[in-house]
Structure I
Amino acid sequence: MSPLVLACVMAAAFLHAGWNAVLRGGRDRLWSMTLMMIAVACVSAATMVFLPWPNAAGWPYVISSARIHTADNLSLVWTYRSGDPGQTYPIARGSSPVPVALGAALFAQEALGVLPIVGVALVSGGILSLALQGRRVRADFLPAALLTGLQIGAYTVVNGIGVRLSGNSLSHAASMFLLWSLTMPPLFFALRGAPPAYTVHLADLRGRREEPARGPEPDLAL
């Protein structure tokens, strides 16, 4: 792996961690996800102006990845709502390398040797161990966390194949992000009907910004 590729991977990891931190800290995580997707749509649309269209062979993978990402958005919100994010997120991320390895072998003919398989097991085990830390893992949030991990593995494999067929990795990524992000606002309004209510406090009369109304996070209403 070249230093440039390694730097890009590390930068993506930090950005992804920040994205999840924002989502984790939101009171209404589905609304937070929708707002982030609106920003992604704007950036992706502007980027697409300067990029060639993906090859025709890559479009099924662009569309498939966008659909998987949308499902992953919902399962990630479900995961964070169902249990302690300090446990659910390591389970989701730690379970994803295994389906990636299996998918690469089955669909991309990239079978792993013994040492890479040991490496995958160590990475998965290390991340999963963060969910323990002297605590018992509750069975009631395992389905949401494991579903999220499976979807992470699925879109990783789909993107890996799609990038090769699209002819341009940036074109594949930008078009996939655009399609993915455009699904969230209609989906939010279909599930909720309206954005969260805001209340004006007395301090707002002195020029302070509006703050969200306090209370439990609304249900997904799926």
Structure II
Amino acid sequence: MKTKYLQINPADNVAVAIENLSAGENIVVNGIQVTLKEDIPVGHKFALNDLAEGENIIKYGYPIGHATTAKKQGEWMNETNIKTNLAGLLDYSYNPQQVSLDIPQKDLTFKGYRRKSGEVGIRNEIWIIPTVGCVNGIIAQLADSLRKETEGKGVDAIVAYPHNYGCSQLGDDHENTRKILRDMVLHPNAGAVLVVGLGCENNQPMLSENSWEIMIKTGFHSSLHRKLATNMKKA
């Protein structure tokens, strides 16, 4: 049977809908039947038991806030009826303790794309990333051209990511730009990445002689590799 909800920890008094749920649906959680009192959007919480006003909302096995009003089992729990327990300035000491969550193994899976690095993406996209804002127009043209040429076959999307940085940045400001772009290049949701530079910017990637080849990550059919490489050479 397809799972429609996720109770992250057995101690939780809320569960999370992993698809849109309708009022009147009956869901069994740990042997207890819960009838939903209202529609629950995907990604949102619903009460697994009646909650008194001020009672803690338990998620991940720990309080994430408290109910601002009394709520019935099966009702939608969201920002309108949950408030943080934090208030003012608190003095506290941190004394971590090992706690066994004892969560049963359910062998849950999801559809994704395993990369050679071992990371897993949930999308399979081609990303075109500029080193400097001066080539934003070029990368938009490249993305549009590649979409038309390939009709997007075999990928979820072909996306250009323009930004206004990389030209005359210095110090920590420059390094922050490099970190963000570096992380985007290595992101597992991108099956292939094309990095485009102007040549005179401070934000120069450290590349080999065949830089245009190594900036394309593996993961797509070789014909797409050739199309990306050809377009980059033209640019």
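Supply the structure label, taken from I, II, corresponding to Rg and Dmax of the Cα atoms in Å with the calculated value 19.3, 66. Label of the originating structure: I. Give the label, chosen from I, II, of the structure having the highest value of distance in nm of label points 7 Å out along Cα→Cβ at positions 104 and 128. Structure II comes out on top.
Among candidates I, II, the computation of FRET efficiency 1/(1 + (r/R0)^6) of positions 88 and 160 (r between Cβ atoms, R0 = 25 Å, to 0.05) that gave 0.45 used structure I.
Tell me which of I, II gives 1.00 when you compute FRET efficiency 1/(1 + (r/R0)^6) of positions 80 and 192 (r between Cβ atoms, R0 = 41 Å, to 0.05). Value 1.00 for FRET efficiency 1/(1 + (r/R0)^6) of positions 80 and 192 (r between Cβ atoms, R0 = 41 Å, to 0.05) corresponds to I out of I, II. When relative contact order in percent (Cα under 8 Å, 6 or more apart) is worked out for each of I, II, structure I gives the greatest result. Ranked by distance in nm of label points 7 Å out along Cα→Cβ at positions 8 and 144, structures I, II are topped by II, which has the highest value. 17.9 is what came out when mean count of other Cβ atoms within 10 Å over residues 32-39 was calculated for one structure; which of I, II is it? Matching structure: I. Quick check on the output: -23500 is helix-only ellipticity at 222 nm (-39500 (n - 2.57) for each DSSP H run of 4 or more, over all residues; to 500), derived from one of I, II. Which one produced it? It traces back to I.
Only the coordinates and a few stated rules stand behind these numbers; no lab work does. These numbers were taken from a predicted model, which means no experiment stands behind them. Cβ atoms are built from the backbone, for glycine too; each structure is taken alone.
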